[in-house]
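These notes open a run of structures that come right after.
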Structure I
Amino acid sequence: MQDPDDHDHGAGDGDDRAGRARAEDLRTGLTRLGRPDHGFVNPAITRASTVTFQTVAEFEDALSCDLQNGPYTYGLLDTPTERSLAQALASLDGADGGILVESGLAAVGVALLAFVEQGDHVLMVDSCYGPSRIICDGLLARLGVETEYYDPRIGLDGRPGIESLLRENTRLVFMESPGSVTFEMQDVPAITAACRKRDIVTAIDNTWATPLGFRPIEHGVDVVIHALTKYVTGHADVMLGALTARTRPIWDQLKTTAMDLGHGASPDDAWLALRGLRTLAVRLDAQEAAALRVARWLQTRPEVKRVLHPGLPEDPGHEIFKRDFDRGSGLFGILLHPVEDEAVARMLEGMRHFALGYSWGGFESLLIPQHPLTERTATPWTETGTLLRASIGLESTDHLVDDLADGLDRLDL
């Protein structure tokens, strides 16, 4: 966990005590949510396609029943294992319901498709997860839905607010705070307040923070997206996504869209995610603390131009982080001073403890190059130098620092 001096929310002792109490409630909740009531600590894995009924009336009525709490009807829609995880996530988020799908990207797709039709307008944050942009520029465009990308720091530092971009046909505003490549923080409460006045749905990808760090529904967000592949499962061996909804009508629309597209989740993967959920707090404790230590050490290196981590006081998004978040995680950016591509390859290919690989949030540390110049359109990336993204795992922090020191030495600046 961060030192109190490094993560002072500045709202007074009463708010600090309330925040600590809530954090402790969430930690305890991780050990209990989604557990069965038949005495076993963990639920069984229920694999099924067909569900049988005792009477014709039950059969005929099945699909008109409550799909969140009612009887089970078909394996694709959910099983007891999947429902346990969905309800646990909804409880952690303070949501009215949760839905599981095959991946984080599938969850993004369901959120984008559930509320739009031909002729509509979507606002997507310019710092979004790359595949989210692919859905907008590809699938949504083919369906006649216009996507407009906006500055992640909209409404901050004298910039006009999100209301300046809202149109009569705007149906959805999509956020990601911080962005998973360039780590800008967004003023989520201000964005949701403006959208609520116009009955515009808001959605956010909250994979970086998890429900332990940020609970978007408390800040007015309608739909929360989780790539459970990352921190929740925590072991780099599961593909799974989830959506949670602020209200039941929003849940109904998300669930209908997921059903129409044939989305579902494996009960085996849901069981693994439930298992990962139990240790989420202790893993994040270690990974957040290690990431901050590594980030602070990197700030002392002459090869490093800037560290992109909202938990650092020097970060442009730190004040929002202090105001809205209870904690961070282990993912951040490292901006190097300009250096040749060959030197970066020499650095990365010689790492002993950091691997080159997509994804993040597992027990293993990863270090990869990023190219924000090719991934932004509304707010061009103007920083010179090479951007790396580090995902800090559960290795010895001393070993990770030593590995980075050797790697930076190989740059030969």
Structure II
Amino acid sequence: MSGFDYAGMASIIRGQYLCATQTPWIVVRGDDGKAPPEAITVDIGAAWSNGTLDEAGAAKLFQEAFAAWEFEMAPSGVEAVTKPENLKKLPSCVIIRQAETVLALYWIDADIDAAWKRMREQNAALLSSPRSSCGALGLDARLRAGVVKNRIALVTGGAQGFGEEIVRGLSASGALVFIADLNYAGAEALAQKINAAEKRTAAIPAAVNVSDEASVEGMFRAVADTAGGLDLCVSNAGVLRAGSVLEQDLEEFRFVTGINYTGFFIVAKHAAKLLRRQYRTAKDWKTDIIQINSKSGLEGSNKNGAYAGGKFGGIGLTASFALELVDYNIKVNAICPGNFFDGPLWSDPEKGLFVQYLAAGKVPGAQTIADVKAFYEAKVPMKRGCTGADVMRAIYYIVEQEYETGQAVPVTGGQVMLH
């Protein structure tokens, strides 16, 4: 139906399933077809008017329909008393109507491949899940990486550098990851490699320019329309142009801060809108926005003010967003890595920081790139640069830690310590 908010409805549906089981699910939209009898039908006419979906109203209608469906499906009598271990049954297909008009069909399963298979086969067999109430997520003694298994994640700047390391780490840990990047060809190539290695749909490319609000808004709408919602947004996209405050031109300064600072604002804004919509039906499901910041956001950086200033500002945004978004169970934190010496930001032979810093004379007495690298490695108490694995451990910690928001976590090998 032209104009209907399919992505918004998908997030509300996913929220209800999160609430019912405290387990992540994938929601995909299928073609309008014959309604399977096992499906749950929700008439959202009262929440859809003049081309606008009332999120709170739609959530209430869906909750009521879901409760009625559950009552009909619940064990009763002797079965309820003698078989308390009964698995919770859930519909695998949701039909959204406005009066007699079918607006959309949505298919639900534990991972995106299974959901696509259900849709293709029109298989509306019920789902099963351990019984749970809409309460806090209990974490057991699983390996920390397990906290992202089956969750939906998005990483901006995910096609290369730290972003690629994060995408690979999340995918290997069982998440479905959207690789969001201006370099769509790179994101697509990386997704193909990861999916082949994981033997499942573990990564999906997404084109985005984080400094363009329309681009970011469209990306998050596409994520919801593809998978139903989101659990983790990693705002990683960033650029660096070193330069003295006495010499750097304004356009270059604006370019750096436009991506590192304003870009984070835009990404966080539209990620939060999606996560809030999902929250309407999943009020106890915690979600995360994580900015990949920098140690330069904690201590400044000589002849690198545009970068450090934007990163300092990002920590201010992180703390401010955390105060506001806690009302929707959205945690907002930053990770401040040390130098990723092996990534293109530092090691690119033409535009990398080693080349830039050598040209700018930032390292006294340095004659070669090797001199610059040795100078920076010597500054780290642990005598090495930060790696993707180091950052992944911090991401797992932040997702696992339910009682932490508004923090800037240093991952610097001891170079920058907490105060």
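What follows is calculated from the coordinates using simple rules that are stated; it is not laboratory data. In this text the structure is predicted, and so the values were computed from the model without any measurement. Cβ atoms are built from the backbone, for glycine too; each structure is taken alone.
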* When Rg/Rh (Cα atoms, Kirkwood Rh) is calculated for each of the structures I, II, which structure yields the highest value? -> II
* To do: Figure out for me which of the structures I, II the number -10500 belongs to, where helix-only ellipticity at 222 nm (-39500 (n - 2.57) for each DSSP H run of 4 or more, over all residues; to 500) was derived from the coordinates.
  => I
* **Ranking I, II by distance in nm of label points 7 Å out along Cα→Cβ at positions 104 and 376, the structure that comes out highest** => II
* To do: Name the one structure among I, II that distance in nm of label points 7 Å out along Cα→Cβ at positions 176 and 384 of 3.5 was derived from.
  => II
